[in-house]
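Below: a set of structures, written as structure tokens.
Here, each number is a calculation from the coordinates, and none is a lab measurement. Quick caveat: nothing in here was measured; it's all calculated off a predicted structure. Cβ atoms are built from the backbone, for glycine too; each structure is taken alone.
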Structure P
Amino acid sequence: MDNIDIKILNALQRNSRASTTSISSDLKISNVATQQRIQKLEKTGVIKGYTAILDHELVGFKTMAYIGVFLEKAKEYSSVLEDLRNIPEVREAHFTTGNYSIFAKILAKDNKHLMNILSTKLQSIKGIARTETFISLEEGIGNRELPLDVD
């Protein structure tokens, strides 16, 4: 990757719907060159995809929680992670150091829905010893990308 690729990535992070024409114009390179670079970044996996960022509260998911997961045995991580992937409300899951084996982010419609997710879905997964739940009161900083430096 060179500085032009980094500038393209920064532009797409700011607005993934930005047109090739507008990015090309800002960078003072041709549309073809910009499109070829974007395709290369997609093909190599640097760009994993494009998505719409929703306001979860406006679509009915008002409760965000973080769940610390204690595993019965560390070797059960892969199978527990696979089960977590099958729960759509689990938005992220990280294998961590410290107190928890896995730290997960969950979106729920409300506290009752969260309680249902915990009791019927999460805590029934084989390999989970116990969980600790932290309900987010407010998302102070959310869903932002890391701008890449240009030399």
Structure Q
Amino acid sequence: MKTVVQRVSRARVTVDGEVVGEIDRGALLLVGVERGDTDADADATARKIAALRFFPGVTPMDETLAEVGGSCLVVSQFTLAGRVRKGNRPSFTDAAEPREAERLYLRVVDGLRESGIPVATGRFRTEMQVELVNEGPVTLFVFTEGGRVV
């Protein structure tokens, strides 16, 4: 599983002009689910993000989402599984099948909520417009494999 984590002062997702998810201070998560990803990968992703210290406090990277009262906007992004090694058109053969991808994406959402973090989402399998103000800017990657952060 591949997740892009962006610290934001605000973010929102619209579909056909309708706002479907919106947060103020927190994190925008772009989650890519790949073939072979499991419940353990989704759980490890949620645990890592909930515990991640990427907000300023005493030091520039000192506080968690919960400690700053932050929220998450979680958006499924299958293109994170894209490969561009050959030719000029991305290949998405590594992307999980939609049903499994949605299930694991929602498991990440549930894991974050269970840790007490408010979560908004995009809309799975739709054309979305994502707007954000990246604070810092801070952008991190969380990759999991075999239920471990790698």
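Some points to look at:
- Origin of the derived value -6500 (helix-only ellipticity at 222 nm (-39500 (n - 2.57) for each DSSP H run of 4 or more, over all residues; to 500); candidates P, Q): Q
- Highest-scoring label, criterion being distance in nm of label points 7 Å out along Cα→Cβ at positions 66 and 90, among P, Q: Q
- Mean projected area of the Cα convex hull in nm² from the coordinates reads 9.1; which among P, Q: Q
- Top of P, Q by distance in nm of label points 7 Å out along Cα→Cβ at positions 50 and 74, largest first: P
- Value 4.2, calculated as distance in nm of label points 7 Å out along Cα→Cβ at positions 26 and 82, assigned to which of P, Q: P
- Test item: log10 I(q)/I(0) by the Debye sum over Cα atoms at q = 0.19 Å⁻¹, for residues 58-137 alone calculated as -0.74, pick one of P, Q: P
- Test item: FRET efficiency 1/(1 + (r/R0)^6) of positions 10 and 122 (r between Cβ atoms, R0 = 30 Å, to 0.05) calculated as 0.20, pick one of P, Q: P
- Which of P, Q leads on relative contact order in percent (Cα under 8 Å, 6 or more apart), largest value: Q
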